[in-house]
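These are the structures, in C-alpha cells.
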Structure I
C-alpha cells in the first residue's frame, strides 16, 4: 500500500483543519466553561471525581470508537458507491427511505457504530431523507433495544405495540427532511466534504 500521501503537507493541513474546526473549539470552550463552573459550585473534591469519571469514560469509549471507525473504513472500501447511490440516493424515492428504515432497525451497537456507518452512507451518495430515516430508525426501532430492554422489562405485547406504532416515524422524518432539503437547496454531500465546521 502506498503511504506517500502522509508526506503531503497540504493533505496534513486539510486533515488538521477538518478535525480541529470551529465545532471542535466551540465544544472545547464549552467543556472548559462547565469544568470551571463545576469547580466553583461543587468544590475541588467533586471536580476531581468528575475528571476521574470522565477519564474512565474516555478510556472505555476510545476502544469502541476505534473499532467502529475501522469497521466503517472497511465498509467504505468494500461497498460500491454506485450501488449505495442507487439504493438510497436522491432518485431512490420511498424505496430508499424504506431500505434505510430496515438498515437502521437492524444496525447493532451504539452511536459509535451507527454514526460511523452514517458517515459512510453520506459520502457514498445517500440523500438526506434516507440518512434521517436510517438514524431515526436506529434510535427508535433498534432491535437490540427491543430485545434487551423492551421485552424483558415491559413484555412482548408492549414491545410489539411500540414497534408497530413507531414504524411510520422514520418514514415521516425522512420525507420531511427531503422537503426541507429541497426548499432550502441544501447540498448534504458538499457540506460533508467542506470540513463540517
Structure II
C-alpha cells in the first residue's frame, strides 16, 4: 500500500501568511486614517462670513498620504466619503451624511482624496528629504483641497470667483501653514523613531 503524502511547501505557506498579515495591516491603516479624519471633523471653528468651518481634517488628510503613501492614503479618504454617503456622520456638518457632499463643503471633501494622493505620491517617490522642504511640499499639497472646494463653493452659491476665494480660501491659509508644520514634525519624528 503506497503512502500518499500531501505536498508541503513551508516557503509557500510562509508567503501566504505574510500576504495575509500585510493585507490586514493595510486594511487597519486605511480604516484608521478614515476614522482619524472623521474624528478631526469635531475640532472646528465656524467663521461668521463663510459656510466652510476651520477643522483639523486637512491635517489628518495630509498625514494619511505622508504616512500611508498614495494608494492607501487615497483609499482612506475614499472610505471616509463612502461612509458619509452611506449616512454616517463623519463630516464637519454632523448628522448631514451624504447631504454634506452636496453642501458648501462638498468640494473640499472631494479634495481630501486628491490631496492624500498627491502627498502620498511625493512620499512614495522620496521627495520628503529635509524638514523645510517637506513642510513646503506638504503645504503646496494641502492646497489641492481648495481646488475642487472653491470651485464647488462658487458654483453652488452662484458667487464670483474672487468672492469664493475670499470666503473659501484666503482665511484658511494661516491654519494650513500651522497644520503642515505639525504634519512635518510628526513625519520626521516618526522617521527618527523608525531609524
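Any read-out appearing in this document is the output of simple, stated calculations on the displayed coordinates, not a laboratory observation. Note that this is a predicted model, so its numbers are computed, not measured. Cβ atoms are built from the backbone, for glycine too; each structure is taken alone.
A value of 10.6 for mean count of other Cβ atoms within 10 Å over residues 54-61, calculated from one of I, II, originates in structure I. Looking across I, II, the calculation of helix-only ellipticity at 222 nm (-39500 (n - 2.57) for each DSSP H run of 4 or more, over all residues; to 500) that yields -23000 traces back to II. Source structure of the calculated read-out (semi-axes √(5λ) of the Cα gyration tensor in Å, 31, 28, 18) within I, II: I.
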